[in-house]
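Take a look at the structures below.
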Structure P
Amino acid sequence: MLGAIAGDIIGSVHEFSQNEDRDFPLFVARSSPTDDSLLTAAIARACLGGSRDYRAAILRAWADTCRPAVQPPIGPGWGVGFSAWASTGGETVRQSFGNGAAMRVSPVAWAYEQEADVLEHARLTAADSHAHPEGIKGAVATAHCIWVGRRTNDAAAVRRTALSYYSELPDLETIRRTHVYNETCQGCVPECLAIATGTSDYESAVRFACSIRGDADTLGAIAGAVSQALYGIPDSIRQSAVRLAHRYYPWIGSTLAEFESRFGPAPNR
C-alpha cells in the first residue's frame, strides 16, 4: 500500500500543473497526502480488522480528514460527487466510474493470498461508491495486477493480467503524446498499468505517471501501487513518504506500520 501513498504524495503538487517534466524533485515543501492516501489507508484499516464493510472504513477516513495533526499544504481534494455521497453517510449506491476506485484498492492485494479473495475484496471496496461496471473493473484489474506482481515480480505476467481486463494497453510514447486530464477508471487504469509494466523501477514509473499532464496524484498512486509489487520502493522514497504521511495524519503512519508488519512487503526487496 505504500506504493500508492508515496505515489500520491509525490504527485500531489502536480495534479493541476500540466507537468511534462520527468526530472522534478520528488518531495517538496508542499508535498502532502491527499484523498488517495487517506482512502488507501482506510482500506488497509479494514483489512487489518478482517472487515468486509469497506463503506464504513471509507466514511471513517472521510471524517478523519477534519482532524489532521498538522494542516497539510494541500488538502485531501475530495471529489464533489464523492463528498456528496459521503456527506449523506453513503446512503445510496453510487454509480461512479471515477479513478478513485483504483487508487485505494492496493491493500487487498497484499492482505489476501488467494486470487479469488483478492478479486472479491477488490470488488467490495468499490461496490458502494464506484458501482459502475467500469469502476468495479478498475478496482479489480488494479488489485489483480498488484497480486500477480508481488507473487511473480514479472512485468510480462502483470501485463498479461492487465490485458485480460482491457483489450489493449497504450505504449508509453502514445501515453506521453496523447494523455489528457481525466478522472475516470477507463481513462487512467490502462495507462497506469502500461506505465508500471513499461518502466524498470518504482521511481521511473511514478515520474512518468506524474509528468503526462494528468491527475498526477491518482496516476502516481495507481502506477506506484503496481510498481511497488514488481520492484519494491527505494528506501529514500519510503522514508520521505512515511514521514509526511505520519506528520499530517498519524493514523495513516500507524496503519501502514501495522499493515506492513502483518502482511509485508519487507522494506527492501
Structure Q
Amino acid sequence: MKLIKPILFIALFILAFIPKTKAQGPNWIVDLDYYFNHESHKNAAGQMERFHYIWEEKDLNGYSNWGDAFVKNGATLKSLDEAPTAKNLKGVNVYIIVDPDTKKENPDAKYIEAAHVKAIAEWVKAGGVLVIMANDSANVNLKSANTLAEAFGIHFNDDIQNHVINDYLPQGTLMIPEGHPIFKTAKKVYLKDMSSIKLSGNAKSVYTKDGAVLMATVKYGKGTVFAVGDPWLYNEYNNGHLPAGYDNDKACDDLSKWLLSQIPKK
C-alpha cells in the first residue's frame, strides 16, 4: 500500500509530459457561412425564411445530411451570420463558404472583400481548414468567390463542366479512382454543372476529368483549403434521391472525415 502514492505520482508525472492531441468530438467546430450566402423565400405560411445550403434545412436545398455526417464524425455545427473576422473565426476548426450570392439571389448580396480575405487567410495559416464551394457562373458571384480563392492559388473558371441535359445522370457521373486521398469509400458520385479550377502556386488537383480540374486542395501555413466548383453535397444529391449505385452519401462521410483529419494536432 505504501507504494501506491509514489507510483501514482510517477504516473501523473509521466502523463504530464505526453504530447496532447487536439480535443475531439464537440470541440471540433464546423462553421458554415450564412453571410455571403444568404437567400430567403416565402414559406407555406407566407413568411420570409432563410433557405439554400444551410444546416437546419432538411428539404432538397439543405445541408442537413452533410451536417449529420460531420456530427457523426465528432464535430459540432455552427453558422456564421456575420462577416468573417479574426475574432469570430477564433476557435473555429472548419469554415465552409458556399455559393456567394448574386444580386439576383439577394438584392443585399454581401461580397467577399480584401479585409475578409485577410482574416480568413490568417486563420487558415494558423491551422484553419477552409472549404470553398462555387457553382457555375450563372448561379454564383464568381468574382466574389475568386477574390478569396485566388489568395490560395485557386481560380474558378467561367465555364460549365459535367453539364447534365434533361436529368441524364451519366453526364454528371464521376468515378473515384482507387486509393483516392479523400474519397476512400465512395466509388461513383454525381456532381453536375460546375465550374472548373485553374491552379497556381502550391495548389494541386485532387480530381481531374478530361483535362479539367474539378476539385483542388492546397496547404497554406498550418492549414488546408479544399475547393470544388459546385455546392454539391446538399440533400438533393444524397443517395436517397439518386439511383442505386451512386455513393454521394459515402462522399459526404469521406469528405467530412478528411476535413476533420486536416485539423492540426496540438
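Of the structures labelled P, Q, one was used to calculate Rg and Dmax of the Cα atoms in Å, giving 16.2, 44. Name it. It traces back to P. Of structures P, Q, which gives 30 when relative contact order in percent (Cα under 8 Å, 6 or more apart) is computed from the coordinates? Working through the options, I get structure P. Out of P, Q, which one gives -6500 for helix-only ellipticity at 222 nm (-39500 (n - 2.57) for each DSSP H run of 4 or more, over all residues; to 500) as computed from the coordinates? So the calculation was done on Q.
Just so you know, all these numbers are worked out from the coordinates, no wet-lab data involved. A quick note: this is a predicted structure, and the numbers were derived from the prediction, not measured.
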